[in-house]
Structure 1
Amino acid sequence: MLQDIKILNEKETRGGFGEGILEAGRRNPNVVALTADLAGSLKLNAFIKEFPDRFVQCGIAEANMIGVAAGLTIGGKIPFTTTFANFSTSRVYDQIRQSVAYSGKNVKICASHAGLTLGEDGATHQVLEDIGMMKMLPGMTVIVPCDFNQTKAATIAVAEYEGPVYLRFGRPKWPNFTAEDQKFEIGKAQVLAEGTDISIFACGHLVWLAVEAAKILAEKGISVDLINMHTIKPLDEAAVIKSVKKTGCIVTAEEHQINGGLGDSIAGVASRECPAPHEYVAVMDTFGESGTPKQLLDKYGLTTANIVAAAEKALARKKK
């Protein structure tokens, strides 16, 4: 099963969003796209060309964009707000809390350029706290797909889902390896490989690195239960419990701060239901900096080698 996972091509996850919202728009005339002066970066050009009357350019006014989107839902529209992840969350958190989450509005907050792999734009744009911020909002669904194909499928699924959603994806070209014709199920973890020695849970760009790590561990005789936890909230707790009860050992991998992200969500479930040694691969309570995606992932410890090392450390703890 693990050896069957292969790279189909390399594409930007934001490109998957662009194709996904276009398809969602074709399926449902109520789908509307809004942007804060970043239509090109969010790959909205095809949507705008096909549905010019269903596009709102809000300019560099992200808080206003959230308010406009909330208002559109009252008339039955399904608004997708688009900008960089930092501007989608940190800059507009009050508006999201009050106008979207508290009111239960059917707004889809779509956030590109998330994490360190935004790269050269540096720390002011590399939001690493957004998963934690958004998952704490009551009623907010949080989704972090792993590649182009899954981002496209997730975008289509989000349009069909009733309720506020935070959809997080990235900037760079990245290995695209999941099925093109996949059906995305919100809140249902994707099991990529079944094993008995250790559970590795990953989301976003780190899923592919976890696949690479699992293959290296397999060569060392270590059997990995590998799970793509694309939905952070609602978390597939049954999948977590099933896996950890089987392996008794956990690694989580994410392009996010160690505090508040996927790792803490997994730890919360495991501590209640099946306590086990747990190692995190995440940004260790620091801001980012300018550099290429690869340089930054290397410096901040978000690599295949780091996942392998974390797995070996967790296994050593399990044996004590």
Structure 2
Amino acid sequence: MKYTDSGSKDTRSGFGAGLHELGKSNENVVALCADLTGSLKMDAFKNDFPDRFFQTGIAEANMMGIAAGMTIGGKIPFTGTFANFSTGRVYDQIRQSIAYSGKNVKICASHAGLTLGEDGATHQILEDIGLMKMLPGMTVISPCDYNQTKAATIAIADYDGPVYLRFGRPKVANFTNPDEKFEIGKAQMLKEGKDVTIIANGHLVWEALQAADALEAKGVNAEVINIHTIKPLDDAAILASIRKTGCVVTAEEHQRNGGLGDSVAQLLASSTPTPQEFVAVNDSFGESGKPADLLVKYGLSKENIVAAAEKVMVRK
């Protein structure tokens, strides 16, 4: 199947749209924000459901504690702030108050990764997936576009347990089916192939599809899988693809250590050792710059995925 961009949109707006839909359909959904309502696109929820919106101010740790407490009364709290503040700043509160007791809190994190752009390294968190996936019982999701982020936001409200939902700031290709139901822990096959498996998530899924087109022009038939759920990982889908292609490239807007590639490598090492190449940030902080330029500089472009695929195929 050939995917086309229906019009670039930011994934944070997909979160805002999904949250607003939940406000209309589920009265137990409440929203908390740490002074970034506009940036998180939570205004529609705030305006239409003011009694279920809580502005905590620049007090992210307190926001997590409040959210944990709200679950005891049967509420489904969605917290909203930048990914850096959603994880690194409040890791103790998440671990102790949410994960340890399995509280039904949805930690929704925008402005993740290098594509935050001009705000620079202090805000471009590239370690958040690793931090969150190591917490027992935490589900970790990184959808690829506006449509999928909206669908994921709606889906996690029905899931009982803590969830980390990661999305971003820039406008990116919007190419998935808006009517497709989001299934937590279920990989999305985007393109079938036989020569190499490309596994990606978040903003790099579109890069992976473009890389597959470039490889096809060279006579290489690449399989592309969107692993939007890093935890729980869809082991069966990954192993089925790898047994067919015999090699894999993982692509993510995250540190090489601790992310999607790490999870795939652990799976392969324990079941089917397979040549793997990693497209990810290699033990480095980011910097201020245009999102597209940063993807190129830090080796996360479609060209890097093509090069990794050509390299890993030689290792079969």
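Every read-out reported here was derived from the displayed coordinates using simple, explicitly stated rules and does not represent laboratory data. Quick caveat, the model's predicted, so the values are computed rather than measured. Cβ atoms are built from the backbone, for glycine too; each structure is taken alone.
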Comparison of 1, 2 - label where distance in nm of label points 7 Å out along Cα→Cβ at positions 116 and 220 is highest: 2
Structures 1, 2, by volume of the Cα convex hull per residue in Å³, for residues 36-195 alone: label with the highest value: 2
